[in-house]
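Structures follow.
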Structure I
Amino acid sequence: MRAVVVAHGDVLPADRAVIGVDDYVVAADGGAFALERWKLLPHLIVGDMDSLGDAGVERFARQGIPVAKFPAQKDESDLELAVAQAVAAGATEVVVLGALGGDRLDHETANLLLLADPSYDGVRIEARRGALRIRALRGEGSLSLGPLEAIVTLLPVNGDAEGVTTEGLRYPLRDETLRFGRARGLSNEVDSLPATVTVRKGSLLVFETP
């Protein structure tokens, strides 16, 4: 099952097209406002409801939408809770909208790091904003890249990424180590297909902008 989780960050009109009729849709607190603008209803709303407020909760509850309300003083972000709820419902693929933007860079950074959470091994999680797509490569594995001329950035998280090899990129990597905190993997480009990135050990955040 694929789930779409909508957070309370910036969303673009084009993001509406990401949500398919068969997707399980979860709103992370104020992410419900974006769905409301798109005239869509979530299957579930999750969070402490500090953004949605009592009036918003009541408005969605009247439409039969279940709300999982958590205390404001908690250890997880609303997005983290929403992704966990989606996975608990059976999602093996999660697309996050609204993970970026806003005036809280700390929230945005935490949202991106969530993609690389090793506890979600076996679950494909990605964030999208317009044409931008961000995925995580956790541990040994590979991802297909594209389309042609897409800008690709590979950033190691949770330490160094070892044995990084790319195919189809303008600046190839051959069994290299990308050091955590370094910009070695910044701003590459797809110049032939098929294009791939493979990692032997460690984790990468993979940014693709057509």
Structure II
Amino acid sequence: MRHLLSASDLDAAQSVALLDLAEDMAEVNDRQVKKLPTLRGKTVVNLFFEDSTRTRISFELAAKRLSADVINFVAKGSSMSKGESLKDTAQTLEAMGADAIVLRHSSSGSAHRLAHTDWVDSAVINAGDGSHEHPSQALLDAMTIRQSFWPDNRGRDLTGLKVLIVGDISHSRVARSNLILLDTLGAEAHVAGPATLTPVSLVGID
């Protein structure tokens, strides 16, 4: 798998493998030297067109822990204010040697567009695109749920659990990714919220 654009990009085996790997990586935080050589010589660009604290810092820290060089791009104060497009910016960063681009953008589908055009050859990770999806957050939520129920959780999916997501489902990219990933991992997912804030396809479903 070259890109992570949607929670639907992952099947059950891949999802569990990623959660297991995340557990292994979490143990690195307990070491005196919190560094692995996995991405040594690679450049990761955090390309953020929306404000972010936790997501951007998490991706930056993860890349640095894997020994990558990290470039943080923030739209404010950049050439975007002079009319430069996503394509222009991405191609500039590609020319500078970006191996992976972590993209957050206000437009739904922007990560898919970046990954499936000839603009860049870099791997693309969707860190939130409009109200569409936020797959990395869904993986984190699944990891937290799994840890809560099974401290010894290697190799486990979420079969047998019932999960309720409450709130504005229609406009939540996190809820959308969570629903997809929870289903992939075998959990029984439900939503609750005003009908006007729930996708038509889910209205009336318990």
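Brief remarks on what is shown
- Structures I, II were shown, and helix-only ellipticity at 222 nm (-39500 (n - 2.57) for each DSSP H run of 4 or more, over all residues; to 500) at -5000 was computed from I.
- Read-out distance in nm of label points 7 Å out along Cα→Cβ at positions 27 and 51, computed value 4.0, structure in I, II: II
- Origin of the derived value 5.3 (distance in nm of label points 7 Å out along Cα→Cβ at positions 99 and 195; candidates I, II): II
- Identity of the structure behind 0.50 (criterion: FRET efficiency 1/(1 + (r/R0)^6) of positions 59 and 147 (r between Cβ atoms, R0 = 41 Å, to 0.05), calculated), options I, II: I
- Comparing FRET efficiency 1/(1 + (r/R0)^6) of positions 19 and 139 (r between Cβ atoms, R0 = 35 Å, to 0.05) across structures I, II, the highest figure comes from II.
Each value in this text was obtained by applying a stated rule to the coordinates, not by laboratory testing. Model, not experiment: these values are computed from the prediction. Cβ atoms are built from the backbone, for glycine too; each structure is taken alone.
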